[in-house]
Structure 1
Amino acid sequence: MKIAYFDCFSGISGDMLLGSMIDAGLDIKYIEDEIKKLGLDSVEIKAEKTVKQNIASTKFTVHYASQKHHRHLEDIYAILDKSAIDNNTKKKAREVFHKIAVAEAKIHDMPPEKVHFHEIGAVDTIVDVVGALAGFRVLGIDKITCSRLNVGSGFVRFSHGKFPVPAPATAEILKEVPVYSTDSRGELVTPTGAAIITTLCKDFGDVPPMKISSIGYGSGTSDFEHPNVLRVYTGETAGEKGGKVVEVIETNIDDMNPQWYDHIIEKLYLQGALEVFLTNVQMKKNRPGIMLTVLADPENKKKLLEIIFSETTSIGARTRRESREILERETKDFNTPYGKVRAKITNYRGNPVNIKVEYDDLKRISLEKELPLKQVAAEISKHLGF
């Protein structure tokens with residue numbers, strides 16, 4: 001799986017994101033071709049090498065002859081719908097702009113359709129969003145992860161007035177995303193950058209296990225005591241056959257109908273849980289209870305918690321990240337006197353350590369031949385030599 005990790009120690013904006021991708025190897029000619037499909041007048045993009053605090057980076061800029069400063073959501077949708085860009089990019093771009101509109105609408109207490117996009121409706125923002133989405137596609141990025149976001153500090157001035165950093169719409173977009181602030185005076189995370197990264201990335205934290213193939217730096221406009229750049233690592237996921245980071249979700253329950261667990265466990269698996277199991281525990285006032293434990297990929301944490309809180313009587317859950325060691329495994333078909341069966345083979349460092357015939361096949365043969373299950377299992381294992 002090809003992965004991109006954004007290190008946002010100096011925040012993120014649309015132009016920094018594209019600059020980092022170009023610096024990491026994205027061909028700007030491809031972005032130029034995609035932008036032409038939007039049908040916008042006299043748009044020119046440039047990627048120029050620059051240096052920020054001794055760090056070589058790429059500055060991405062957009063130039064245009066004319067601009068409509070005030071657009072509604074339907075105006076931007078119309079540009080996307082009439083364009084020749086692929087449907088998946090259109091869909092994701094609509095999600096990004098809808099997220100911004102919803103945030104602005106809440107701040108100004110109006111329907112999203114009535115929001116005047118002001119700066120967000122500018123041509124360069126449309127280019128940033130579509131260019132970034134198209135870039136991920138051509139680079140073959142399967143998964144996007146991101147660090148915590150440094151939002152900066154101080155105040156920012158724009159069309160609505162002067163506001164503390166992060167700007168109100170940006171803060172709204174960044175709900176449930178881990179953020180922090182430093183003494184860098186200025187806006188480090190823009191609404192566009194926030195909307196793009198929160199639409200595409202659901203896992204914010206440390207660098208995941210990966211084999212890095214390229215590193216890019218996208219330059220911001222302002223200068224600070226630190227390098228004002230966005231760093232991106234691209235490469236392939238590592239440790240999928242060995243070590244893997246998983247989210248562990250646990251909750252103790254002592255007041256729920258036990259018949260419900262079957263339904264809840266089924267829903268958890270359908271929403272991506274890797275493992276679900278129940279453990280008997282002793283709770284307050286010596287009441288017997290059940291500890292529900294769920295193992296999951298970190299990006300599935302939110303939707304699994306939603307199931308736990310909506311389907312159980314739990315009023316809280318514990319979550320933590322743990323490493324998970326996994327043996328390599330494969331399933332093969334074997335011929336036996338009872339017919340074909342499947343067996344799962346697990347390997348450690350290339351050598352088989354366990355071979356186990358699938359239970360469903362043993363059960364099927366037991367019923368068909370009217371033989372005890374343990375007899376079928378023993379005879380097949382003897383025949384196959386394990």
Structure 2
Amino acid sequence: MIEESKLSFQFSKKVKTILLILIVIGLASLAYGIFTFSAEKVWSALLLNSVNFLTIGLGATFFIAVHIITQSGWHVSIQRIPEAISMYLPFGAIFMIIMLFGLDHVFHWTHEIHHDPIIADKEPYLNIPFFIVRLFVYLAIWISLTYILRRISKKSDLGNGLNFYNKSKTYAALFLVFFAITIVTFAWDWLMSIEAHWFSTLFGWYVLAGVIVKSFAVIIVIIAILRSLGYLDFITTDNIHDLARYLFSFAIFWMYLWFSQFMLIWYANIPEETFYFVKRVENYEFLFLVNLALNFLIPFLVLIVRKFRRILWVVTAMAIVVLAGQWVDQYLMIFPGTMKETQTIGLFDVGLTIGFTGIFLWVVLHSLTKANLLPKNHPYLEESFHYENI
């Protein structure tokens with residue numbers, strides 16, 4: 001039997017104090033950046049963190065939905081973790097709406113649309129009114145479907161879990177279809193259009209792979225945090241192993257898409273395409289290589305060993321490596337396009353991310369207090385306790 005006290009998360013004052021310190025560091029970094037750097041750099045850093053954390057919440061909903069549709073049982077004992085992570089979406093939406101006030105400092109197409117023939121040809125899609133409408137549609141439907149899935153899950157604790165589970169399948173299917181389309185167009189809007197002369201048909205799927213892998217990484221980190229606080233004793237080594245395999249396999253998938261995009265552009269050697277990578281290889285060579293090491297090489301070499309995939313601290317370390325790698329990856333998507341001069345990662349960039357991390361963890365841990373850590377009436381709950389992976 002699992003102690004009832006262990007099924008109800010308590011957001012302690014000590015943890016709140018730590019997170020408040022992180023948030024204050026972020027606010028101080030933002031103030032420092034505003035008075036020290038150009039508006040382009042500040043808005044670029046805000047875009048990096050706004051998109052990064054929003055898509056982590058979105059990836060958590062993807063995790064929930066895809067396991068509902070596939071009728072998976074192994075994940076049920078950790079289901080409340082991605083549910084709590086997904087509750088960041090409304091807060092992420094606020095930051096994305098704030099970003100609308102800085103469009104001119106990030107997207108050159110907003111003020112060059114009538115002076116550049118290439119951008120002018122894209123005006124039916126790349127225009128500010130349609131850009132804003134798309135954002136609000138994305139956010140409204142993502143948040144609505146996420147909240148519906150969360151509400152159904154919480155209601156199942158009070159009633160017939162099977163009925164609520166069956167009801168959730170419809171909304172999970174709707175989310176997956178909408179997500180598959182809009183995460184690609186969202187990537188076009190907020191990342192690829194930073195350099196509106198360049199485009200890649202693989203870019204949206206490449207961003208999708210990053211969204212998925214970093215959401216898995218955050219689930220692992222949150223589990224490690226809760227275990228350190230004395231919770232989640234019911235999570236087995238097999239659960240950890242499955243999450244590690246997800247992290248391992250999607251790190252490979254991310255690398256596959258990265259290489260496919262890079263190799264085709266390099267081989268074709270068309271100037272209109274190669275300038276995107278030339279800029280990043282020549283001006284950001286160190287980060288370019290670090291990106292590949294953090295997102296693929298290190299997790300691949302460690303997690304290919306089976307016994308390491310069953311050790312929580314090793315898997316958590318690799319999750320943190322991947323999260324750092326995804327941050328660097330988005331840095332390389334944004335800063336070379338928005339800044340005329342080569343940039344280096346400094347205290348402002350790191351401090352602002354620390355602040356966003358504090359806000360994100362506060363929302364996630366607060367959300368964990370709103371429901372049991374186990375969906376106790378879920379039809380597959382017992383299966384999640386009594387299975388073994390190979």
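Nothing in this text is a laboratory measurement; each read-out follows from the coordinates by a stated rule. This structure is a prediction, so every number in the text was calculated from the model and none was measured. Cβ atoms are built from the backbone, for glycine too; each structure is taken alone.
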Seminar exercise, completed: If helix-only ellipticity at 222 nm (-39500 (n - 2.57) for each DSSP H run of 4 or more, over all residues; to 500) is calculated for 1, 2, the one returning -24000 is structure 2
Seminar exercise, completed: Computing P(r) over Cα pairs in 5 Å bins from 0, in percent, for residues 45-108 alone for each of 1, 2, the value 4, 13, 15, 15, 18, 14, 13, 7, 1 comes from structure 1
Exercise. The value 21.8 for Kirkwood radius over Cα pairs in Å was derived from one model only; which of 1, 2 is it?
Worked result: 2
Exercise. 1, 2: which one has FRET efficiency 1/(1 + (r/R0)^6) of positions 157 and 309 (r between Cβ atoms, R0 = 30 Å, to 0.05), as calculated, at 0.15?
Worked result: 1
Seminar exercise, completed: Matching 35 (relative contact order in percent (Cα under 8 Å, 6 or more apart), computed) against labels 1, 2 points to structure 2
